[in-house]
Structure P
Amino acid sequence: MIPLTLAAVPASVVMRGNPEALVTGVTIDSRAAGSGDLFIAIRGGIEFIESAVENGAIAVVVEEEEIERAMATEIPNILMSFSTMRCLQFLGDATATASTAVRVGVTGSTGKTSTKDAIAHLIGGQRRTVAAREGHNNELGYPLTLTQLEPETEVIVCELAMRGQGQIAELCALASPDIGVITNIGVAHLELLGSREAIAEAKAEIANGLRDGGTAVIPFAEPLLDPFLPEDVAIVTFGDEAGADVQLVDRQIDATGQDLTYLVHGELLSLRTNLVGRHHARNLAAALAVCAVLGLDLGDVAVRAADIPQQRWRGESVQLPGGIEVVNDAYNANPASMEAALRLLSELPAEGRRIAVLGLMAELGPDAERYHRDVGALAARSGIDIVIAVGDLARAYLDGAGNGVDGRWVADADAAVERLVELARSGDRVLVKGSRSAGLESIPALLAERLEGGA
């Protein structure tokens, strides 16, 4: 963080303590508080102000109706705000304003986090970079990311999520990006927004929220975005279609990664990456587009692509006892990410069978059952041998697959583990995929315990 005094914390007033005390970090989690941190008590955080100070926080911010309770403690530095959320948001904005770092914002229906992580990693070899932590992509996470800016930071990579119209615009109003990336326009949150056109309009808010002279990095030939893009913003496109500014032109996949070739503004660039799947190759095209906009040495960028970090439950490959390999991609699911995961399962080499454990896809609206049937049909076309459908709505996967796969239905994650214990054998490759509400992320660990126990 760019240090500031307690007196300079926006949307607040020092009620007790030293106004000149220096804040060097911000947190809303008392467990994560450290020396020099400002603990902002949001959504019940008043309960944890004392533990935050015990963990090292230099001061706390509470709301007006909580000030008497806070003042009854022995906390040395206490600030009061009309809204602790606004205090955090204004603090993020003030930190960004004080920084000269280039701001990169990433949004999209799928692939936001993996693309954000790829961009930050590729840039990090040549620029001092800060990136959003896992889940820091909403009205709280975005300003928290901004407060991570240090005086020497050159690039900050943020993730911007939304569940309705105007939410990305509100985030951009806090600190407008210089480069805005839209990974794709899918049907995630269709239940909330009603149509893909409305989703495109919501995602395009990042392009309309750019700083003067900003650049939008968008999928090539995505007509849904066209009506919503501003005329005065530079556009850079990516994809695997001819004509994209950054085009994926060749791809060779194996069990440990893929060899990729791109045309970057007409120049060939080849690289090896540890990430597998066409969706990652496409996301890397977006990341390369950002690197090109920043003027980085793309040769060095290509070298860094070999070891891009992945967050948990986002395509993690786990070798289990008995020679069974599981791909844990259970962080979230929608039709586009399901398609990507199933195509990856069909591409990866497997000595045995390919088994897909599929939980429900949430927030798809009245056509949810149809989308689930479509995914089941895709599983059958992709050569998946066994589909284990988890939960009531997931029955539609089996309806869509028909006789094209060996279909099994189970009620929950525990039952899926039991079915895998019965079915899986050496050489099989298992995909676990579903929305977080399906609760499938624990399946690989539970299955490993059962297999180690010889069950």
Structure Q
Amino acid sequence: MTTPTKYQTYPKYKPSGINWLGDIPEGWEVKYLKYLLDRNDGGVWGEDSDNEGTPVLRSTEIDIGGNWKLEEFATRKLNPQDKQKALLKEGDLLITKSSGSELHIGKTAIVNKEIEKLECCFSNFMQRLRPKEGVSSKLLFYFFNSYVAREQYNFFSQNTTGLANLSEGLFGQIFFVKIPEVEQPTIVTFLDRETVRIDEVVAKKQKMMDLLKEKRQALITHAVTKGLDPKAKMKASGIDWLGDIPERWEVKRLKYIAKSNVSSLPENTAPDYLFKYLDIGNVGTGYILEEPIEIYFENAPSRARRIVKKNDTIISTVRTYLKAIYHFENDPKDMIVSTGFAVIEVGEEINPKFFYYLSLSENFIDSIVSNSYGVSYPAINESFLMTLPAWYPKIEEQKKIADFLDRETAKIDELMKKVETQIEKLKEYRQALISNVVTGKVMVT
């Protein structure tokens, strides 16, 4: 963690007594968090109910930046005692304490007046912290978004059944730098102002990323539906949502040009077979979001069964709104994917890379999503997926289109990578600034 150089330091410092923390300003103290809280408790389980009962906030209602996403509530039937215990008040902090991703452990948001009026409770995967008088909720929020807190999460979190966990006792053991009450408003005002400035720049960069993604998507869709020759004669495809396609292209149901889920791990697979596992959450639209985990068969979930090989394309058949699609251009040795994917192997008349780009087109993705069923967990039946239409030219033209898209998308991907790096550096600077301010490494006025 580096200290921003444009800020001054405090006149006098003293040892904090903690090696990794170093010196802190005179007048500041290091305290265990448990001594600064009125409440430090977990949430409720309760029975799920359909739009009846008490709204219960979950980790999914908070994004990684600590903003609320109150689009749809879970509701649960609670007894009056549990409801009263878990009711949220303005100024409470909700923190994710259990997650399959360490990045989401410690995800924090502040309860505001609007949320208090909703009479919400919170789920048992969250921890509620209510600071004592004299400790600013907003200051505590910034602390939980600092490197100081993050390093302690990583140290204290316990891994059980694939989930990283923080308990009530572990939260209490976290070190907090207690700042004199008179200084807290100045620090909070400063961090409010500076983080907003950084967030505005990040938002502009993110908008640029979104535009590049749209350009990439439009490029792919046009190439795999209209071809590369702008003068090519067109014909009706016979599919309303596809429209016209080049005259010499064919349209066939996917099952006539490809196979799905050719190979799966048998139940008698050796318990010590070690493989790389990709779940739905690991895959974005054309790229890997998170690297696959390595796991032994005996410890793997029952959905870890689909075998993939070179030139296969995987398409998510559950949570289809995620649009999780990926192509294995090289040999994915010892790679297993979730049964929530359809593993597509194309026949000889289809170029594997062309089919991959076709599967990324707006037309194909929209046809999958629109034919999915279910509200909270939409899915498409694998056999129905294979009845969807695919359109294509002769194999030679398919390769030309695939090669063209390889080149052009690579250029866009390079630009996106640069913008993504800029966003990451801004986020790192933001977190470093917060960390340095809440630990007194720099002085704000």
Structure R
Amino acid sequence: MRAVDIITKKRDGRELTRDEIGFIVRGYTEGEVADYQMAAWLMAVYLRGMTRAETLALTEEMLHSGAVVDFSSLGRPRVDKHSTGGVGDKTSLVVAPVVAAAGVIVPMISGRALAHSGGTLDKLEAIPGFRTDLSLSEFRSVLEKTGAALIGQTAEIAPADRKIYALRDVTATVECRPLMAASIMSKKMAEGINGLVLDVKAGSGAFIKTEAEAVELARLMIDIAREMEKEAVALITDMNQPLGRAVGNSLEVIEAFETLRGRGPEDLNTLCRELSAEMIVMGRAAGDIEEGRHVYDEMIGSGAAIEKMREIITHQGGDARAIDDYELLPRACHERIVRAQASGYVEAIDAKAVGHASMLLGAGRASIDAPVDLSVGLRVESRIGDLVASGSPIVTLYFNDEANVEEAARVIEGAYTLWPHAVAPPELIKEVLR
């Protein structure tokens, strides 16, 4: 086989065989297929799509490019959660300790910021000393001791995805549904889990813009899970405004800690509660979703969830004092309030633009290996449905470098649409697929 022939075949819209997909994936992982050839193939897939059979083959090739973990010896069900990415999404920092406190094993392999969306690993690394680079043996050890571990993709797990993931970010192919599905599911199926709860986001701040497209992606991932004999549930959720109020790594960690204390924003708490309930039921720690919600409330109300987070931080090398003393987290030196240019009800917020403004301040990365400033970001003061007066705060920017502050402020001003009449906030959870 030759890579150019496989690229040509997909460019022309023809279905690839499992052997052809395996050839190009293995060749790229081993350095025999060049970056420019894989970039061309990714764009051909983006433009021409993939059949379900092709997507399953791609997932399995990426999955088996590395180790597949077996945690069955831990003796309890293993369940993970994955979000397709959004602005202000810090749910992993809440659901992992909640679900682990409820008695379910949560082996969570997360990613870094991608385009305008935040990354769980960057948020965790805002906690002083917190290690996301655990080896598989360390991963197992933390799971045995605490019931949950949150790490980055290791060299052993799905190395093909790790390499392709970075290339997708710089070739404008992130939003491709088959590539998203294969990337997500290859990592998750390698974790040794019994079940997976998916948070598939749709809206201006998501990679998938419409609810119909989100449902299509969710069903594709559920099908892949079932082909691999795993349970899967997907929540289709709104990303037409940031989730919660904090956007930026350290700021989001604080908001997650507050949510674990029962003091988080209503929308963030609502989504964490539903995701956790699904995971708790899937992990056999509750009989149905309503009981799962009660377990979530109990873990939050009793303090068990925040104590579990303290354990996780300690066992992953972090300074757990940051849970009680936010001054130990990275903090920006300056702040600036962006004010409404007119009066009215907030009709819409371009969440992608809000994510872009946060990136301008240094909270995101232009490429997968670029550094981020963990201290900077923004706080959303006015959300969809709020009545604002001219000159009232809509967003507070937190920054260290003034170079891009004016541009970030202009982006925020352009992200808000006001309307003279009352506006209903968008429904957060649109659909649950089983």
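The numbers here are math on the coordinates, done by the rules we state, and not lab data. If you're wondering where the values come from, they're calculated on a predicted model, not measured in any experiment. Cβ atoms are built from the backbone, for glycine too; each structure is taken alone.
Taking distance in nm of label points 7 Å out along Cα→Cβ at positions 187 and 339 for each of P, Q, R, which is largest?
Q
Comparing P, Q, R, where is percent of Cα pairs over 30 Å apart highest?
The structure with the largest value is Q.
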